[in-house]
Structure 1
Amino acid sequence: MRLTESKLKKIILEELESLISNPPSQVAFDTPHGNITVNVSLATTLNERARGLMFHRDPLGDEHGMLFDALNESDQGFYMKNTFIPLDMIFINDARQVVGIVENAEPHTLTRRSVGVPSRYVLEVDGGWCERNGVEVGQAAQF
């Protein structure tokens with residue numbers, strides 16, 4: 001089957017409608033430690049993505065995170081301005097594959113954190129979470 005521009009637009013619109021009507025509330029990873037699930041808060045608007053976890057002072061806990069949806073794939077970059085807790089950032093592409101991880105991002109820094117490859121989603125969890133749970137580049141994310 002040949003993928004025409006109109007078919008591609010239809011697929012993208014169907015995916016967006018599905019996400020809008022059924023936004024993910026969890027992200028799961030199949031790891032060597034078993035299936036690991038994180039309950040997520042969503043950051044989809046420009047304001048939500050800009051604020052992220054700024055001013056959040058308490059650790060999220062092993063079962064919680066924030067999922068950012070940039071709505072398209074690009075080289076996403078994050079910084080830790082006004083962020084009080086160290087974070088792991090899991091970069092996930094449109095195919096829902098982990099394409100990069102930034103571990104233990106230092107709080108209160110303006111260093112741009114990126115993995116240098118296109119991603120659409122970024123899941124932020126407590127620093128050290130990826131190592132503790134065996135989440136690695138190449139694994140699938142389900143949501």
Structure 2
Amino acid sequence: MKTHEILVVDDTPDCLAVIGGMLEAYGLRVRRAEGGQEALDQIVAHAPDVVLLDVMMPDMSGLDVLERLRSNPTTARLPVILVTANSDDDQVMAGYQGGADYYVTKPFTTRQLVHGIALVLGETDLAAPPSSAAA
């Protein structure tokens with residue numbers, strides 16, 4: 001199984017730590033960015049397999065980052081999962097209309113998050129955490 005690399009983008013260091021830890025427990029490689037411009041810079045330097053993108057950030061909203069990703073032919077097809085505490089129907093629809101591949105609202109479980117990642121990657125083997133038994 002390929003080890004997938006996930007870029008987690010959130011302006012809150014605690015959220016970056018918690019989400020990163022959740023994903024690393026599933027054997028995923030995690031990179032972190034504390035804002036929209038930092039995320040864009042990282043993606044240009046080395047595109048991840050999936051971007052988990054907070055919608056509400058002070059420097060550049062997640063929807064603005066998504067718009068920039070979708071307008072660039074190099075990143076137009078990069079899977080993006082929007083993550084937000086706002087479950088307002090209009091915002092969810094704006095995310096999907098902007099090109100989001102999936103939408104997760106806080107609070108969420110590790111299982112919900114990993115399911116979304118597996119879904120956008122077309123994978124089924126992310127559905128359970130890796131075995132902790134030594135080989």
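Coordinate-derived values only; no laboratory data. Owing to the predicted nature of the structure, the values given are computational and were not obtained by experimental measurement. Cβ atoms are built from the backbone, for glycine too; each structure is taken alone.
Structure notes:
- Given -11500 for helix-only ellipticity at 222 nm (-39500 (n - 2.57) for each DSSP H run of 4 or more, over all residues; to 500), calculated: source structure among 1, 2: 2
- Read-out semi-axes √(5λ) of the Cα gyration tensor in Å, computed value 26, 17, 14, structure in 1, 2: 1
- Volume of the Cα convex hull per residue in Å³, for residues 40-79 alone derived as 85 - corresponding label from 1, 2: 1
- Structures 1, 2 were shown, and distance in nm of label points 7 Å out along Cα→Cβ at positions 48 and 72 at 1.5 was computed from 2.
- Structure (1, 2) behind the derived value 2.7 of distance in nm of label points 7 Å out along Cα→Cβ at positions 64 and 120: 1
- Computing relative contact order in percent (Cα under 8 Å, 6 or more apart) across structures 1, 2 gives 26 for structure 1.
- When distance in nm of label points 7 Å out along Cα→Cβ at positions 88 and 104 is computed for each of 1, 2, the largest belongs to: 2
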